[in-house]
Structure 1
């Protein structure tokens, strides 16, 4: 999924105006959290893979190009860059301990030491190595130090049209000691780009949507866990494996969610928090813990997102010993794809390392390093959401307007689930609107307890607040969140007499509509005037940028998707790609059901949402009015770069 930097830069420059405008629109947090760039020399491509401070307060940065840069005085106007190490194989993690840096290359965990004090590594020591088959998707992440001094690394699956564990322990988290002893811990990972501990010292990892993964998610990881993707189970026959489940034990034909599947196989671990795809992010990444100098969220987690160039916020609680909780928007508008988060030694700023890495992100730049700081102002937000026996308790960062907050109409709650299957991603399924029967606001205005008609364990709850303001009239910065309910306090299910309103199956992007015709019309006499085949290229691109047809021509268009992510193709009126793309991003929970095609007269024709490795043919008559129409992928975020021109002569 790589492309040359020159191509990427050209693409970025061409779309800078679009991206800049978009970035301005998504920075409602600017008064509360400022983003400041770290100045990078023009001759350094700092495509960040890992961040770690050493014991001198210098920031180490690994890059995709195999360098480890040491940044002295990174908070200054003119920081100094020294290349500490080079020749590494795409290190996607970094840590520091006892005078040495540690990084995970694609094929090994490496210790880098500067013995003579010249700020350059003299010793490159292999702590532990693992197999590679040479697949481009075999990324390796870490290390993360345990309290005992061991190191945790996570190994990405390869990609062969699906995730594949072709090399030993791919799809696993491994624990490695300083002297090179390895112990496999857990499997089921597909693309484990982020790992971190919470305030209790428990391990979590973040996952991206893909095959067997309905949406992005965060999962609590303990020894012996299987977290969902069965490819890593190909190695459970080995004597070191703490897991006895076999690859052939997993069956996706039952139409279950991952939560439901865990009831059948106890080794399966459902996530503690789902990040609904495109609604919260599209590619989860690094994890950091809020400290007490960064606003009112101490102890909560920050989670980056590479595709949406942002950081999300996570509050978790344990109910019946099981982690669950809510994800909230936090800060958006970073300059590139957010991959790594690292606190400054004084805890006053968070360094955010970024790269687009050939995939595109909403941030316009190929790479960036930025410093996030709290301005000291308290924003009005939902602070936490906690499960109750019959609903939820929402707390606020400031007292809420009690009159408005006491009205059930001020809240909207919808629950839904995802399918656990080998297909790439999952649509939102079994969606219902919950009825809010009662709201009780605390005397201090800092919390509201919502009583619902029903709670369903194993579901994700979209919580939306409708026009709530603080007691002083301050607007809420982010008015929605998503709570993952694994356990109900005091019971397994609570239902009142009135049921919810089902909203499943409301999609309108079906094949056979006038805008999506998959069979050649009989009136064409078995022949099209124009036969077009178009595909995708790595980096969110179509393989053709211009298609030429005659006005009124009968067109047979086949769209092939060899990429490793979902795409569609929509033909829209001239200069309407931005508006249609934005409308697709705002479809909410109905997005995937609608194939991310918004109901608009400016959408002329479209395909469905294509899985990786699939194709679709549509038939349409070209517009009768000549002009430059556009074709675009409307999967959220893709429209910014994935587009072309349908030239009608």
Structure 2
């Protein structure tokens, strides 16, 4: 039997780093700057513990790009490394400098551990994704330490020697490889720094920028103020983001200002915000904003930025937080989220799942609080948040159970009700003969105005369900509510929308006359419209004709248009029924008249009116209808 130790060689590791370890090569900059932050934090901690009396001085981290030399430098004034530490932490990849530091200087329960444990693993070696040569110059904070220079070209071989460096800290120089020359660009590096390092806790300087200051009391020849322009260090990050502060320290304007900082090209202010500040059973900070959504989900997703100790992780949080929360904007920061660029890894992490559930609860708490404390203001915001809330109810059962308390229905008169309030309001007038509550709705208040008016004339209330997801929400509520069904106002003529126990209306037309009327209309229906003619006995004061759509077919067609898994139903919702009222004087008059030309004109006019009510009268047919109407007036 042979026993041995498996030895991982850097020659095997480098290809893995370059091709597989990270999904984005841009990550190298995040890793290197984050390591510089770690080194700075460690030194600051040592000073606070009395382990060293070095003067901290300026702790700004500098990033320097030399386009001519094709190099990028990351320079910090942290604790630096001795030759032995370079050997241990750079040459022997398996060791973790952060974990060693914690074991030596801090107890495992210390709350500050999370701030300095490097979740970065092989972070330094990510530099070889873009560089064919990497140099380290480092000088430890320790007294009498010697500066060290380490050089490697991405092979298993490296060199170490004495270095000429007098300032404490570490300087890493990347020589860009030819296949990564895209990073040898000032704007590219600046964008990456602002993306990955935007809120790191120490200032990051990248080059210089112009700053203009008004010169008091001086004007030019035209009387305009004069300005003095100077070059100042360009600090690319905000080391003290407001989510790290206690809510009591902040005002509403602070939250709005931070929103503008996050989304400088967004001109609308958010409706309201949620400040998350949790330290048990996990650490979680953040600020989430409710944007205006209106009827459609027009906002981009990927507006929530995920951070780990102020280090950017991802802005693609789908399947990490519940889907409906991706409509929110803002920041989530937690040391309990692993700093790993693999979303599949994040999805399976138990801490991420706990955090996701907690955020859902916090959002529900905020909405319920707003509803209870100031319902009038909540109702004013309803049109802007209803898509979000209904989307959440559709996709997240735990949110649905909470949202039942603050989700609203609004009618065509602009009144708002909870579902239970609305059921109470309409149950007397809108319960059918089978004991089912019929909830009438319109999807377009203007286009369906005629049908809405007819329904209201019968004493019915009509809901407005006109957002992009409402066809699914209606179907969802029907499954949740007992003995309740939804019906659009144009699914039937007003007299037949809700079936009641009452005597049948007797037709004024006999069987032969009914067939005649059906023929009059059937022969005049345009060939490009799928319309079935149906003659029925309705009340005398009901409209002479009406264009209706069966609720089931129309709803299935709407779902198919939205990709609701019913694509096979596509097109069925374009089939209509022309309902002709056998008891209306205009219809009975068609049978009595001997003037065939007048009868044809009347039938055509009635058909066009019915088509117009459903937005089906267009182009040449609309022009002929207008001309015919003018002739009738004459």
Structure 3
């Protein structure tokens, strides 16, 4: 006889952010260990299959599919096991994404419990990604080819006990769901959590759990995220806790780098006795109403033909076509100039400083600066353009930079960085003939230092020139061209930069400026950090190193704006750049590159790899206006952990 004892476990598995396969393997390992020790019910942390700190990756269809695939594997793994496992994962229901606990036993899903209270204050942004249980009226969800009960009011009955589930913030509410679950009969509450660590917070958490288990006269099993979650902005210490009617039975070690599991037995007979004796508890017992749903089964459609896509796929999704181009370009410049004007007025800046390289991005930034001064009715001389020739500067870009600044009538400064960089190489012991990343980044950082210091001299601020495509690829030197006081191009993709500069050249500048702008458009894109050849030709061409920007902008749009998986992006890119006819493309005035499948796949692999590894640069971007439907600002459209795994995205591409 077990005398009413129920053996439970709280587990904290090792984890990799956004690596569902790895996470599921760790969960399975702990389930086996718990089964071997006679555990009847085991709980894991919130969103443990995907990782809690995926941020905007929760909007990626691939991640959601990988979560469900992992749940399929977990069902197959537990087919011969009797232990009940409670795991966390995102679940789509009625077009809404919910943060759920999934209860699994013997290869079947017993039920799915959504989170009710979604924190959206201070460091939390859950309402950005998830819908609360109160927004969902369904009482069933189709998951892993099963129709299973869905709701925050589910009670799970075993031969020994009845248990309910709440998730993290639910516990912190004035009236937690566990209170109602206990009144409906739940003797044990399981809480899947992801609570981060702050000074003094842990003691408050322990007090909260202790009081809730006592108030509900229940067992309370709590599991929260630990090592492996992103430490981009917060830290998760991992808490595995088991309480019974206010008393702590078992506790894990905080800030442990290894997986953990604590096991104890909850005396349900004692809990039931306490409830019988407590007349206040009895008076609070009430029933909650339940919603019913109508399920309609549709017949499966099995087409006998091979699927072909007949709709046109835009190769340049960021670039407006036809009659829209002029109107859209004017609107974009209005957004950029209005934003910059506000920043100038707010800061009381007497000048604005911009580095001019003779390339596309700095040209667009300069045009925005000039138009902003015109808008403010201030002299263009308050725009200080600085060209800073280095070891790779060519005559073409140098002369274009000087000619453009002169024709636009701004203040011109020329400051060579060569001597300063040579001095720095001597200081750090770097060979001047070694043209490695140190050689390149030294020049980029020297230029930024000059811009910042001149801005200080002139009581102004530095206007950044980097664009959206470069930010997506991380093609910028950290704390160099990556940094400014205001980035006017930060949400403009490279393909659109080119069209904007061309639009200005054709519509609103003098003859000399027009000629210079058109030549800049035709100049190969390059950071010019490596010396040119003996003929003065640019050797370091960006698109030879990271790939064509028209491909990367296509990838970026479908990845970020639509959340498509790499395999689908590859399929669409093949349609846009290889398979579809170009009648409509030509009519829109588009020039589209010629690529084969292997080239597209190669650069898509590069995009996925760099997008994940370079997030740390985007996590600390300067301010800049959002212009189009896509932005990578960490304060706006895109929040992503800097240490998220790209494994599933790269595997999907293969």
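Every number in this text was worked out from the coordinates using simple rules, so none of it is lab data. Keep in mind that this is a model prediction, so the values were computed, not measured. Cβ atoms are built from the backbone, for glycine too; each structure is taken alone.
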**OP:** Compare distance in nm of label points 7 Å out along Cα→Cβ at positions 361 and 481 across structures 1, 2, 3 and report the one with the greatest value.
**Re:** 2
Subject >> Which entry (1, 2, 3) yields the derived value 0.25 for FRET efficiency 1/(1 + (r/R0)^6) of positions 473 and 625 (r between Cβ atoms, R0 = 30 Å, to 0.05) >> reply: 2
**OP:** Name the one structure among 1, 2, 3 that mean projected area of the Cα convex hull in nm² of 35.2 was derived from.
**Re:** 3
